[in-house]
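Heads up, there are several structures right after this.
What follows is calculated from the coordinates using simple rules that are stated; it is not laboratory data. Please read all numbers here as calculations on a predicted model, not as lab measurements.
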Structure I
Amino acid sequence: MIDLTTMGSTELQAWVIDLLAEMFELDKATLTADSNLYEDLDIDSIDAVDLAVKLKQLTGKRLQPEVFKTIRTIGDVVDALAGMTEPVA
């Protein structure tokens, strides 16, 4: 299991890029924080659900549906994961 609290945003982004490249057979060299999951990477809604399930398996944390719906880019995934490490006020 991945401990998100020990990762900085750069590390977290690299981890997400590695995960996306592995899951969807993408070229890591072309992936950036601004890469749009749907338009640039051709990830469909079923792939997005698979990604959410994989993230839960690897982190032990579930993306909230309202957060999941707002994710469009790799940077959004990184921000959502970083947000899961912050204490709830």
Structure II
Amino acid sequence: MFNKIKQIKDLRSQAKTMQAALAEIMVVGKSSGVMITIDGNQKVQGVKIDESLERSKIEKAVQEAFNDASKKLQQELAAKMKEMGGLEAFKDLI
């Protein structure tokens, strides 16, 4: 029982380390004059919209830029998780 508690504490520590490492990842999604920056914890860190962009095109451009950033982030997160050992740490709990 105490061994399982130690494993859970170790996993919590690893999760915090992983979350801190992921927060350092930044990706930028772009589309038609819109740039959205997202960190590895999926929080939007910045939005830039070209002032010359027509208002009617802003909504679509923001959506496309966010989707572009999200796709890039998923690729970065997968690479980082693999680099950090993936989900192997969780297999001992099962």
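With Cα Rg over 2.2 N^0.38 Å computed over the structures I, II, the top value is the one for II, the highest of the group.
Work out which structure the value 28 belongs to, where relative contact order in percent (Cα under 8 Å, 6 or more apart) was derived from one of I, II. Walk me through the numbers on the way to the answer.
Details: I: 40; II: 28.
Structure of origin is II.
Could you tell me which structure in I, II was used to calculate helix-only ellipticity at 222 nm (-39500 (n - 2.57) for each DSSP H run of 4 or more, over all residues; to 500) as -15500? All intermediate terms of the calculation are to be shown ahead of the outcome.
Details: I: -15500; II: -19500.
Checking each candidate, the match is I.
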